[in-house]
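J.: I've put the structures underneath this note.
Coordinate-derived values only; no laboratory data. Quantities reported herein were computed from a predicted structural model and do not represent experimental measurements. Cβ atoms are built from the backbone, for glycine too; each structure is taken alone.
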Structure 1
Amino acid sequence: MKKGKICKILSVSSCIILVLSSGHGQTVSTPVVGFTSTTIQGTGSSGSSQFFSLVPIQLAKSPSFRGAFTASGTTLTLSSGALASGTYNSGASYPAYYVRVEGGSGAGRTSDIVSNTTSTVTTADDLSTFISSATQISIVPHTKLTDVLGVSGSQVIAGGSGANTADNIYLVGSDGSFKIFYYKTGVGSGLKTQSNADATGLVVYPGEAILVGRRQTSNTGAVVVTGQLPSTNSVVPITQGFNATGGGVPVAFTLSQLTSLVQGGSGSSTADNVFLIDQTDGQMKLYYYKTGVGAGWKNAANTTVSSSIDISSGFVIQRRPSTGFDIVQSPTW
């Protein structure tokens, strides 16, 4: 069965269970709270220095709080009830919680929490455009990278004395470029940035995908992510620069669903570029949407490819315009 296809839907005690199966190790089972499982492939006999895999983060932790809020700029005000002041404040290096809009025109929108009082939440982004009246909003703990790949000493990927010997983790920063992280072994062990700064609290955003460059010849064990499927829209913002995602929900997603969203061009140098990982050699291969004569999806050699290629297990988009777009997916369960 191809990746991303829903192969069974059962109703058990009023809970929906989805089971999703993949050709190289990704499965999904969820009764509101479920799991995804992905295998990170080793280099095998490919001869490459790193074999790349993507691990999409499409499930979220259970909300810590849910209530009706109004919005003014970056301030959300609770309509009734009380919050514990400071509970959701951002950490020194990384945010600890985010808000998710559950209704109205902004359903699926998210933003990091900067701080909170007993009656207000300050967010990193202005959500007021999407919240015209009292709206249900969830406060959700961030998924940390260590929630996915494990804590130092028991992580699923190989560590090393430096980033040049360990398996590498690539996440896109706010500037649209990839940043390297790794698990350091020995003295000062732990999750580190490429420059060896502590990255213990590093978060992975909803709809983001973790790019892993594995140096070991063997595959990892299962990388299991547990959490909830969204009950409303999933919105994954794509901004200028590089973006790593698998879409917001673990269901079939194809190149064709990007056709109306990406910027096409006469060649890959002017179009938005989509990168998929070739499972035969573990390297990223370029695709783009050609406009004009011979329009359609092409690879780097300008050969036509099928728009039905399944990209639900992860892909990278290099967005060229300064304006972005949203990948919006509605729940089908």
Structure 2
Amino acid sequence: MNASLLRLVKDWFLLGMLGSVLLASFAPGLARSGGALHLDRITNLGILVVFFLHGMGLSSEKLRAGISRWPVHLLVQLFTFVVFPCLWLALDLTVGTHVPRDLMLGFFYLCALPSTISSSVAMTAAARGNVPAAIFNATLSTFLGIFLTPLLIALLIGHGGAGLSITDAVLNITGLLLLPFLVGQLLRPRLGAWFARWKPVTNVVDRVVILLLVLNSFSDSVHDGLWSRHGAGLIFSTVAGAALILACVLLASRWVARRCGFSAEDEITAVFCASKKTLASGVPMAKLLFGAHPALGIIVLPIMVYHQLQLFTCSVLAQRYARRLA
């Protein structure tokens, strides 16, 4: 009990997300767009800084080392951008009428997002999988997501629907996410040593920006009547849906990897990279895609819950894989 409590205290990011939701629920006027803190302006600068730091932290040498495992890459990208949306379609056809439409849009947004670099690589390394292949896959997914995520969202809600212009969305995402990332990559040869010394600080900056985005999004949604319209049932539906999607993808990716005859190391990479969805890119991208959508807090809720579930579940799986390989 004490160990679990200590671990929860150390995981300040999880506590920060819970605190952001609570603060937004009780004082939405403080952090909403145009509110006293003007977070809608601050977070745009924060997004630029975060993706510049992501570019600085990515090793191009390790990226090139993983490029040859193309069957693994194909499986991961198909799961990320095809299987996930198909899972959402099955979910929508079976229980969609019983779930608020804004939450279903949030689940689709979760399914349309790219994979995440940091946790995919960390879990693959912990499980003794093919780390270079994981780095390449997660990076490729991030780049593809800049174009495929807006396209998938546009296909669902209609071109120009809900205030979404796919051209404007791609341009905004390119300017705020891709461009600073590339600048960071270009400056890495000169500033790589400096970045390595300050990496723990940059990790904190990354998470603080995400918390500010969550606070801003939820404040806007609460101000527009989030809890008065939905209540606690919204949280239950979100947790249940995210857990179901994660379980299906983990089981399916492992089954396909084994049917394809992957080695144990490549199976680990496929399972962990194919099941991940990015919170670091997902929250900023939601702000760029949906803008002033009154349900933005609901739209980002599934990725917030899924992020915590994938970390916990994949940590357990990584330990089991590592013991098996040992």
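J.: Output the label of whichever structure in 1, 2 has the greatest value of FRET efficiency 1/(1 + (r/R0)^6) of positions 74 and 306 (r between Cβ atoms, R0 = 35 Å, to 0.05). Before the final figure, lay out the partial values.
T.: On the way: 1: 0.20; 2: 0.90.
Comparing 1, 2, the top value of FRET efficiency 1/(1 + (r/R0)^6) of positions 74 and 306 (r between Cβ atoms, R0 = 35 Å, to 0.05) belongs to 2.
J.: In addition: 0.80 is what came out when FRET efficiency 1/(1 + (r/R0)^6) of positions 34 and 274 (r between Cβ atoms, R0 = 35 Å, to 0.05) was calculated for one structure; which of 1, 2 is it? Working shown, then result.
T.: Values: 1: 0.80; 2: 0.30.
Of the structures listed, the value fits 1.
J.: I would also like to ask the following. For which of the structures 1, 2 does the calculation of helix-only ellipticity at 222 nm (-39500 (n - 2.57) for each DSSP H run of 4 or more, over all residues; to 500) return -26500? Intermediate results must be reported in sequence, preceding the final value.
T.: Working: 1: -500; 2: -26500.
Comparing all candidates, it corresponds to 2.
J.: Taking distance in nm of label points 7 Å out along Cα→Cβ at positions 178 and 282 as the criterion, which structure among 1, 2 has the greatest value? Show your work: numbers first, answer last.
T.: Values: 1: 1.3; 2: 2.2.
When distance in nm of label points 7 Å out along Cα→Cβ at positions 178 and 282 is computed for each of 1, 2, structure 2 gives the biggest number.
J.: On relative contact order in percent (Cα under 8 Å, 6 or more apart), which of the structures labelled 1, 2 is highest?
T.: On the way: 1: 20; 2: 32.
Biggest value here belongs to 2.
J.: Cα extents along the principal axes in Å was computed and gave 59, 57, 45; which structure, 1, 2, did it come from? Present the calculation step by step, with values, prior to reporting the outcome.
T.: Working: 1: 59, 57, 45; 2: 52, 50, 50.
This figure was derived from 1.
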